[in-house]
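Next come the structures, one after another.
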Structure I
Amino acid sequence: MAQQTDQKAAQEAAIPQIVETLTDRYDPVPPETVERFVLDTFAELDARSKVKTFLSTLTERLASERLNTLR
């Protein structure tokens, strides 16, 4: 159980970096919007996934796809 807690903490710690990366990539989109997309995507994936290993990678990929719809 402690390993799962550590893993989730590490995944959550990656969120600010994901927000920064996607904010740079989607420059005209306000940073608050990017952050909301990332946080919503992370929460959705975290709630549905049984394996958390690639949660931050999947969060970045799916949030990026969703932000593409704003272009």
Structure II
Amino acid sequence: MQNDLGDFLRSRRSRIQPADAGLREYGRRRVPGLRREEVAQLAGVTSQLGATLLAAIRLRLDMNRSRVRS
């Protein structure tokens, strides 16, 4: 399930180009679409907060999965 979340988020980020979101393009991109930092900027949060939220979501998924197995 954790990979499903990552796959979902990557697929959504890859659909939007920085110019489409009104952002400046800078540097070389290894993958198409928005970077995590750009998504955080558009959401109005710091990239650190975005990473923390993602970690919390993953932890919750792991906890739910372990409860189901018990």
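Each of I, II could give helix-only ellipticity at 222 nm (-39500 (n - 2.57) for each DSSP H run of 4 or more, over all residues; to 500), but the derived value -25000 comes from I. Of the structures labelled I, II, which one yields 71 when volume of the Cα convex hull per residue in Å³ is computed from its coordinates? Considering all the candidates, the number was obtained from I. Comparison across structures I, II (criterion: mean count of other Cβ atoms within 10 Å over residues 20-27) gives the highest value for I. In this comparison of I, II, the computed figure 35 for relative contact order in percent (Cα under 8 Å, 6 or more apart) is attributed to I.
Every read-out reported here was derived from the displayed coordinates using simple, explicitly stated rules and does not represent laboratory data. It should be emphasised that the depicted structure is a prediction, and the values quoted were computed from it without experimental measurement. Cβ atoms are built from the backbone, for glycine too; each structure is taken alone.
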